[in-house]
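> Pasting the structures in now, so scroll down.
Throughout, read-outs are computed from the coordinates displayed, never taken from laboratory work. Small disclaimer: the values here were computed from a predicted structure and weren't measured. Cβ atoms are built from the backbone, for glycine too; each structure is taken alone.
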Structure I
């Protein structure tokens with residue numbers, strides 16, 4: 001069995017990284033806070049050119065037909081560069097769920113539109129929860145108990161809510177769920193939760209790596225008392241602990257991406273383990289990076305501040321680390337692991 005990434009997978013991640021390193025500049029991302037068009041602007045066009053919008057769309061529907069591992073690699077880069085807007089939901093999550101688990105003919109039409117860049121989608125997973133970037137969405141996928149329904153703008157009323165991450169706008173939805181078309185049943189709802197947790201875990205992994213890189217670079221430049229702060233042993237140990245935490249989380253996230261395609265009995269457990277580990281690692285990276293930078297690190301003018309808020313929001317999205325650890329324990333008990 002091969003555990004390493006294939007050459008094609010590594011090339012995909014490198015291509016996304018190259019584009020985002022050029023396009024996801026601090027000025028552009030700060031601009032997205034005030035200008036909604038920037039959340040689906042030039043960045044989306046460049047990602048569309050690379051096939052990201054049709055990544056998980058089957059070849060029969062004009063897509064690339066790639067799977068969970070590739071989606072995880074793309075999501076990691078989106079998190080690394082704190083890309084605004086519902087790219088992960090619209091390009092990766094919603095097409096993935098609708099093509100594999102949906103039971104409605106309407107789903108195929110939405111998949112084609114999303115893959116062609118003619119529509120934008122986002123997700124709300126529980127009644128009363130918030131839908132990110134719903135003001136941009138042509139489709140909101142709603143997990144409503146044991147069904148997945150699709151809401152269009154004319155069927156819902158949006159109410160903006162405060163968001164810790166200003167580039168990630170949040171909304172409550174007012175609607176009558178029973179009037180919305182059903183796109184999938186219980187298996188779709190489970191797949192939505194599992195895939196959402198994994199893709200969020202991948203974004204946390206990328207964000208954690210980004211803040212670690214920033215902290216290491218700053219420690220190599222900042223001097224106090226006549227010495228670079230990176231030369232102090234205590235600081236080296238903290239940065240090394242972050243590196244270990246991220247390295248331990250990475251195989252769990254990749255395993256969960258593989259589990260999405262395998263759709264085996266351990267899928268939910270694998271996805272929960274990935275989300276818990278990635279959230280813990282990213283939060284540790286964020287705390288350490290802030291300690292290295294000091295107070296300037298949490299200001300909006302500093303690029304680190306943008307990533308810190310993204311880590312904070314993403315670590316709570318799709319379930320907290322505690323929620324997912326409890327889920328892992330429950331799945332293990334169900335499998336008889338304690339016997």
Structure II
């Protein structure tokens with residue numbers, strides 16, 4: 001690999017887990033040594049947690065570390081991360097890190113990093129290739145040879161090695177035999193600019209999944225203590241127009257972003273009679289084709305800088321880092 005320094009930031013997860021199941025740490029530094037990477041690599045341990053224990057405050061800590069690496073001239077950043085909440089962290093980093101000119105790549109493993117059959121070595125090798133050689137300037141996930149936009153990715157399988165997919169956007173590219181092949185969708189590397197850390201997250205946001213039997217009282221209680229919410233509606237983004245749920249949302253007077261519980265597609269209100277009742281609730285914001293993970297991270301980020309409902313609604317529907325399809329938001 002050519003290029004300048006690649007910074008590898010470790011947060012823990014299965015890639016840092018011992019092969020014997022003891023819970024003892026494995027060292028990604030050993031993997032790096034075995035890979036014989038020709039580009040200079042700077043390794044730092046930022047955290048050592050299973051990703052289920054990561055919080056928005058940890059996202060901020062990681063974003064600060066990535067920003068410091070980029071500001072120091074890193075030609076790419078690789079983040080080692082547990083798989084369970086990787087999609088949330090990738091989405092958050094895509095909003096927190098602005099004006100990127102090089103890749104920020106998240107990867108991890110489905111099998112412990114110290115195990116003989118672990119996918120850690122290959123995923124790390126692929127991530128380093130993308131960080132050093134990929135013509136990308138955005139936050140992405142590299143897993144099982146596939147490059148995905150970070151804020152479009154979701155964990156699709158609890159155990160398969162190809163655990164991640166991008167339901168509403170094709171992969172940005174592939175890594176095959178150490179060679180990076182990109183499609184047309186990714187943001188390309190740009191002349192070195194000054195990366196910006198757009199700090200500020202309001203973590204007091206909840207995510208609710210509607211199901212038959214959800215009551216207005218439950219929704220009202222959830223919204224009473226939150227600054228905003230992401231609600232997974234059925235199909236095209238529907239929530240019931242009977243039973244008082246819409247009234248509970250309206251009374252809360254807080255931004256409620258509607259996303260679809262469906263794996264693919266997204267919110268597209270307007271084709272059914274009930275849609276007008278939903279859209280008439282002023283604090284409901286259609287989430288278009290954002291994933292629930294991206295919508296949650298984005299709402300935290302937007303509320304970290306905006307409180308006026310009209311500005312929150314406009315920001316949520318404006319593509320910030322390729323997290324939604326602009327034509328749908330028009």
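> So distance in nm of label points 7 Å out along Cα→Cβ at positions 41 and 57, computed for just one structure, reads 2.4; which one of I, II is that? List each step's numbers first, then the result.
Values: I: 2.4; II: 3.1.
Computed on structure I.
> Figure out for me which of the structures I, II the number -8500 belongs to, where helix-only ellipticity at 222 nm (-39500 (n - 2.57) for each DSSP H run of 4 or more, over all residues; to 500) was derived from the coordinates. Don't jump to the answer; show the numbers that get you there.
Working: I: -18500; II: -8500.
Only structure II yields this read-out.
> Looking at percent of Cα pairs over 14 Å apart, for residues 145-192 alone, point out which structure of I, II has the largest value.
Numbers: I: 60; II: 55.
Comparing I, II by percent of Cα pairs over 14 Å apart, for residues 145-192 alone, the maximum is at I.
> Of the structures labelled I, II, which one yields 0.45 when FRET efficiency 1/(1 + (r/R0)^6) of positions 65 and 281 (r between Cβ atoms, R0 = 30 Å, to 0.05) is computed from its coordinates?
Numbers: I: 0.45; II: 0.15.
So the calculation was done on I.
> From I, II, which structure was P(r) over Cα pairs in 10 Å bins from 0, in percent, for residues 225-288 alone = 22, 35, 23, 13, 6, 1 calculated on?
Working: I: 22, 35, 23, 13, 6, 1; II: 24, 58, 18, 0.
Label of the source structure: I.
> Quick one: Rg/Rh (Cα atoms, Kirkwood Rh) came out at 0.99 when computed from one of I, II, so which one is it? Intermediate values should be presented prior to the final figure.
Values: I: 0.97; II: 0.99.
Only structure II yields this read-out.
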